[in-house]
Structures are given as structure tokens and as C-alpha cells.
Structure 1
Amino acid sequence: MNVLIVEDENAAARRLEKMLTEVEPEAQVVGRLDSIESTVSWLGENPEPDLMLLDIHLADGGSFEIFEHAQVRCPVIFTTAYDEYALEAFKVNAVDYLLKPIKRNELTAAIDKYKRVFKKTTPNYETLLETMRRQQESPRRLLIRFANSIKLVDLQDAAYFYTKDKITFLITRQQGKRYPVDHPLEKLEGMLDPKSFFRINRQFIINIDAIREMHPYSKSRIKIDLEPASDMDTIVSTERSAAFKKWLVGEE
């Protein structure tokens, strides 16, 4: 089994190669590359490997660019130190997605999956690439002007957004802080991860992790208790109730 390793940290690449040869003695590393440019060049000049171990974040950019400049037909196991990507897309469209530091048992499971499912097939990377592009383009922080200062707020810490008196506010999850936001809810909807955030009515966009309890309400609507608590009623509107229920269970 010929394996190509693409990793821009030398120590991590050496560790990965050593672990790979331990869990799969028949594996032969045919190349160890550290950039988009070198990988595109290698793929154009060498036979296709049986498997690629590919770091998502390389020194010269996101590794999805490799797929835009070279034809990749071999299965890929992605590796990364970050967990902001949609795992479902990687699980379906790639062999696996391994979070650093990579554990021996996880690499073993990924190699077993490659042998069982992907060895004789070519994954379809189109959905995966679209997900990666979307994640690359989506902001992870908001720049907020507050009093006489400017603050960066990580969107992972956003419990919910709401409007009051024509002003948009953000409430943080960790400390329950309230900050005014320059963007209206309409714009925020396009900026936020739709798997984590949902607009329940005209006034609120909520993070799924901020839901403390839910209660049946009139006309099939749902009333939500948020954490941190809101002093306003948070009720899913009638027209959004069906979509909200699908969102809760992860349906499209």
C-alpha cells in the first residue's frame, strides 16, 4: 500500500509515518510533502498513491486548493488540529477525519475503514470541497465596538442574538455578557453555522447549545428556555416550527 503524507510540521509528519508503519506494516510512504504547491507538483509527476494522509491546514493555505489544481482520485484521510469542520461531510466523502494529536487506535480504525470501504472505490469530493470552502469563508469571530473599546467575540461563545428597539444584541454563553452588534439578524443568518444556529422568529437567532428546556406552546409552537436566560419570550414562530424540529435532530 503506497501512502503519500502531506503535513507541514516536520515532527508531526515523522510521528505520523512511524505510527502508520506500526499499525500497517505493508504501508510504504512514497512521499512526504509540506505544501499545496509541492503536492500538486508531486501528483502531476508521480503515479497515484493508494492513500493520502492530508493535513487540512498547510503553510501556504487550505489543502482543499490541491483538489482545484490536481486530479485526486485516491482515498484521503484528513488530519487537523482544529475541529471546526463538519465531521459528517468528511465521514461520508473521505475515508476519515482525524483530530490531532492523532491516536494510534483512531489511525488503525481509519486504515481498516479504507481497506473495507474505499480501497476499490473513488470518493466523491465535491460535497466535501463545498463544505471546506464554506467553513473557510465563514467568520469565527465578531468584531464588536463596545463603549470606548473594540472587542473580539468568538462565535462559539454566542448563546443567542436578538433585536430590541431596532438594535441587535449578542449574549455570550460563558458569562452572559450582552454586546450590541452592527449586523441585523438577516445578515447574521448568512454568517452563522446553520448546524449550530437557527432563527426561531423575527427577533431571535439561537445557538443549539443555549437551549436549556423546551415546552409545547399554542398552535404547535415551542417555547424555549435559554441559558443564559432571556427576559423576553423565546417562542418558535408557527411558520418556522417544522424547520426548527428538523434542525434539532440534524435533518436538512
Structure 2
Amino acid sequence: MGRFELDLHVHTLASGHAFSTISESIKVAQKKGLKGIAFLEHGPALPGGAHPYYFSNLKVLPREINGVQVFFGAETNIVDDNGRLDLEDTILSELDFVGVAFHPRCGYENQGAVKNTEVLLKALENPYVDMVVHPANRAFPLEIDPIVEAAKEKRVIVEINNNSLLPITTRQGARELTIEFALKCFEEHVLVALNSDAHYADLIGKVDEAYELIKEKNVLPELIVNSRLEVFLSYLQEKKKGKE
């Protein structure tokens, strides 16, 4: 499969609990030979997350910096039983790339796999959602089959989150769940992205653990949406048509 050309899940100081700036992150991405990077800052419902004004003003930033294509977006939080997100559609529509995730203390708390799945499926009805972020999280268990089925129908990416596989992760037991999600995605030909979820610039582009999980799974290269820049750009163009 070769080197991955993009990292589609990176955080900066704007997320409140990350430690690098946009400029520092771009320098690392350039040094590592990445062609693209997506900044998915935490939404405002997460303690310390960026204010809605931050996201509404991202339009002033260039989309190419030092030869690296830059995509500015959000890791939105599900805030209630209706699958509502913590950013309004008027803001989401202006972002380049949008992820959705469960986090504690954001309004919606774990109610078990059946209810969590029901709520996430509601969130996926939002046409601006592009990726399910770290779904392999035992703190918010999910039913895998319905999520993968919905992702296929709505052309939503399922993330294979490298940070979830590190020894320092708070998402205990994520490795086994990550394998289950990945295998189901490959079986159903659902797009996935291997991302660092970096909260510190030096970790950008580090997806070694995620790659180790899938390298012997005979994955179709076109299913790895961040493997090549042109694959990701094609995905965004296709998704944009569905939002219009």
C-alpha cells in the first residue's frame, strides 16, 4: 500500500488540550513528505474546545501552505439523544472536512451499544458529516454492522484511529474493536482512513500501529481514502455533490 499521503485527523492548540500550532504542524507534515493534512479541532461542547467563531473564521486561512494542502474542519461532538452536533449546519457547510464522535461531558453520555448506535445513526443523517471518528471506543460501545451499513449508504469514512492503539490511550480494549470495525468495512467496501489523531506535531502522520492491524488483510487500496491525495480530493468532490 505504500506511504500514506495525508493525515486526516490532527489537533492544534485550538482544541484546548493539544500542544502545537498550525504552522508547527505544517512544518512537520512537510518534513515527513505528506501532501495533505486535515485539522479537526474539537467542537465547542468539549471542555476547552474551540468556539464556534473559530470555525466560522477558518475561511480566512490558505488551503495550501508550504506545498501541503490543508483542510480545515471539526471533530464535532454528539450532544443529545437526537444526534445533534455542537456546530450549526451554517458553520459545518463552510468547513472542508467534518468528523463526528462521542466524548464524555459533552451533553450525551454512554447509554449502551443499542442506544449509542441509534444516536450515531441519527448524527450520520447530517449531510455534512464526512467521517466517524474513533468508533472503536468501549466508553461508547456501538453495534458495528449498522454503523458500517450506514457509512456505506451515506459515503461516510470510518476511521482507524492510531491514537486508540497506543499504550497511552484512554480507550482501553480498542485494538480488538478496531480490527472488527476494519474487517467489516473491508468486507462491505466501506472507505476507511488511517489517522494519527495527533495532539502534538511530531506525531503527525504516525499510523504505524493502525497499519500493522490491516497490512495482511488484503485491503483494496482504493478503500484507504488517505492513501493518495487524489483519492481524497475525489471523495470530497463526490460528497460535495451530495450536499448541494
Structure 3
Amino acid sequence: MRLAVTTSFHNSGLSDLLLPAIRADLGLHVQLLVVGTGQALRLGRAGDVDAVLVHSKTAEDAFVSAGFASHRRPIMYNDFVLIGPASDPAAIRQASDVKEALRRIADAKVRFVSRGDDSGTDKTERRLWAAAALQPETFDPWYKSLGMGMGASLNTAAGLNAYILADRASWLNFGNKRTLVLLFSGDPALFNQYAFLPINPSRHPHVKWAAAAALEKWLAGATAKALINDYKIAGQQLFIHNAQH
């Protein structure tokens, strides 16, 4: 079956752990299409995949409401974090919440790299700027919108010594940190839920709905829970399984 997943999920390294276990337990070969959330949902709308695993609840709810998926199943979560130069020229370490952190970056006019690719991370970043009453389109020239995935965007931020919003899992698994460090986290607004949406066979009769249902059941089950919760880098847990039976 074909599963569209986010670049942040793939960059975390978790897919390399889960796919062999899925094949061993279910005899199911899962072909991943690694794209941003927006593109993953477009693939689902077109019937080009059998299911999607993404992280943007508003977009997911709209996808279900439009009938492209029969339901949305939360699987796991982590959080978004603000990464930046160890010198922290915008002093976001001292911020009381993420809105203040973003305002400090805007006031200091220091380099900020944005994915700009309609991904779940990009959607979250835009929502956070709006909550802080700021408009990224007015930030030229210090704000760089790339249209790239998480790994490429982190590489660009490292090269420019810039701030960036990333999911914690991708950051922990990122090998080219250079002078970048995690500077801000912990605000509830940075919560990052991943959910599984099987494509509705009434919209696209050719989809492999039985395979998608088997995969969903497995992802919500005990084996996946153990693998996801035990997946750590440098002693830090990357995801927390929260699927309900």
C-alpha cells in the first residue's frame, strides 16, 4: 500500500524502525511518499495514496468533513521547538511563551528560516506568527521562506546560523547542527499531534482500504506503542504514542 507521510516523520528515523516490523507482523509492504502535510492531503484527495499520516488537525478535520477520509485516528505526538544560534541574538531563551519568543526575533530582525512548503510545520509556524500579531510577509530580507522539507530547511538554518521552528524528533535526529541549539520549548501551543487518515473508498474505490485498516489497527496497537515510545536519540524520547483503541 501507499502511505503519504510528512518529511518530519521520515526525518525522525522512526519510519526505518516501523516499516520492517509492519512487514514482519502484517506481511504488508508500505511504500512511503514523503512530502509535507499539504501535499500529502492533496495526494489523498486525488486517490494517489491509500492513507496519510500527517500533523495539522485543522487541515485533517477539513479533509474528513469533505469525505476524503472516513475518520481521523490520532497515533502519537511530540512538540515543536525553536532552534537558533547558541549566542541567541534575539534572547528567546528568556521568553515567557512562544508568542514573546517570535516577537523578540522580529524585533531583533535576525535571520529566520521558514519551510514555506504548506507542511504541518509550516502551517503551525504561520499560525504562531498570527497569534503573535506578526506578518512574515513583511519580514524581508531577514525572513527566508524556502519551500523545502524539514531536513533541507534545518541544513539551511545551520548554514545561515538562523532561527527555525522544527519538530523535536527531526531536530534530535539532525546531524548537521553546527552552532544551532534548542532555545525554546514547552509552550502548550507547540503541541504536535500526528494522525492517520485512511482514504475513503466511497470516493476512490481503487484504494486498498483493507490494507489501510490493518495498518491503522497495528499503529494503534501494543507493538507500535512499544516501538514508538522506546525510540530515543541520546536518551531523549522522540514521540509519545497516544492512540486509543
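Using the calculated result 43, 20, 16 for semi-axes √(5λ) of the Cα gyration tensor in Å, pick out the matching structure from 1, 2, 3.
1
Of structures 1, 2, 3, which gives 12.6, 42 when Rg and Dmax of the Cα atoms in Å, for residues 38-109 alone is computed from the coordinates?
2
Comparing structures 1, 2, 3 by relative contact order in percent (Cα under 8 Å, 6 or more apart), which one has the largest value?
Top value of relative contact order in percent (Cα under 8 Å, 6 or more apart), among 1, 2, 3, belongs to structure 3.
The numbers here are math on the coordinates, done by the rules we state, and not lab data. Because the structure is a prediction, the values reported are computed rather than measured.
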